[in-house]
Structure P
């Protein structure tokens, strides 16, 4: 099995067994965001985590190797059509330069790591419509001169 095969199997079993990302993450003692990303093929699992996923979700044993394989992190470079993904794309398009300016003013010339990184998704109930709270937490990596 490759990562795509495993992702498809996970999606089918998740639906068939009425599992949630939150529940799967709890079963393997990892965050829901990281767990979802790993299940969608964008992160690699340790052997211990791969074993737990295979057992909890009910994946074939061949899925373990694919879950542990290092991913090629690529995505379609066209403008996303899914409304939720498009809105995140739009946020970066509208506020990307602003974020770059503010981050570099506070930290200096560099970037926010997507490797030494964590993310949380929270819900805030509001009478005018519930709010989505995204927390992106990445290590600052200064550019070096040589």
Structure Q
């Protein structure tokens, strides 16, 4: 499964305004709530509980908040860019600029891990990461992902 199989244009936010973790999660979950029909506050609460277990700010300016929901019928992937950077309690202590938010149905552990791995692999590519950070609109973000996200 490629990322563009689950990432919809309306779920790409290129100008996140929030300056803290909760604010970013609130922004990123707006399209997720619309797509899933699940209450926005429930999505934020679930992600904040997950963050208490350990940060999803993996370093290098990247955050991959994620979770599983039993009432979810499909995978939801959102992407966000913060121009100023966000204090996301990243492992390296640096601000986070690139976010991928992933929700999967509760029983889909293998799919969940595969998508997290795919996102992480893409973001290890310095050129991909820089091009993504510089993208000015959702169409450009999708084009960049399509260019780099090849089948394994």
Problem set entry | When relative contact order in percent (Cα under 8 Å, 6 or more apart) is computed for each of P, Q, the largest belongs to | Q
Seminar exercise, completed: When Rg/Rh (Cα atoms, Kirkwood Rh), for residues 25-104 alone is calculated for structures P, Q, the one with the largest value is P
Seminar exercise, completed: One of P, Q was used to calculate P(r) over Cα pairs in 5 Å bins from 0, in percent, for residues 97-136 alone, yielding 6, 18, 16, 18, 16, 13, 9, 3, 0; that structure is P
Exercise. For FRET efficiency 1/(1 + (r/R0)^6) of positions 73 and 89 (r between Cβ atoms, R0 = 35 Å, to 0.05), which of P, Q scores largest?
Worked result: P
Exercise. One of P, Q was used to calculate mean count of other Cβ atoms within 10 Å over residues 33-40, giving 19.8; which?
Worked result: P
Exercise. Of the structures labelled P, Q, which one yields -15500 when helix-only ellipticity at 222 nm (-39500 (n - 2.57) for each DSSP H run of 4 or more, over all residues; to 500) is computed from its coordinates?
Worked result: P
Seminar exercise, completed: When distance in nm of label points 7 Å out along Cα→Cβ at positions 1 and 65 is calculated for structures P, Q, the one with the largest value is Q
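Read-outs throughout are calculated quantities, based only on the coordinates presented, and are distinct from any laboratory measurement. The structure displayed is predicted, hence computed values, not measured ones. Cβ atoms are built from the backbone, for glycine too; each structure is taken alone.
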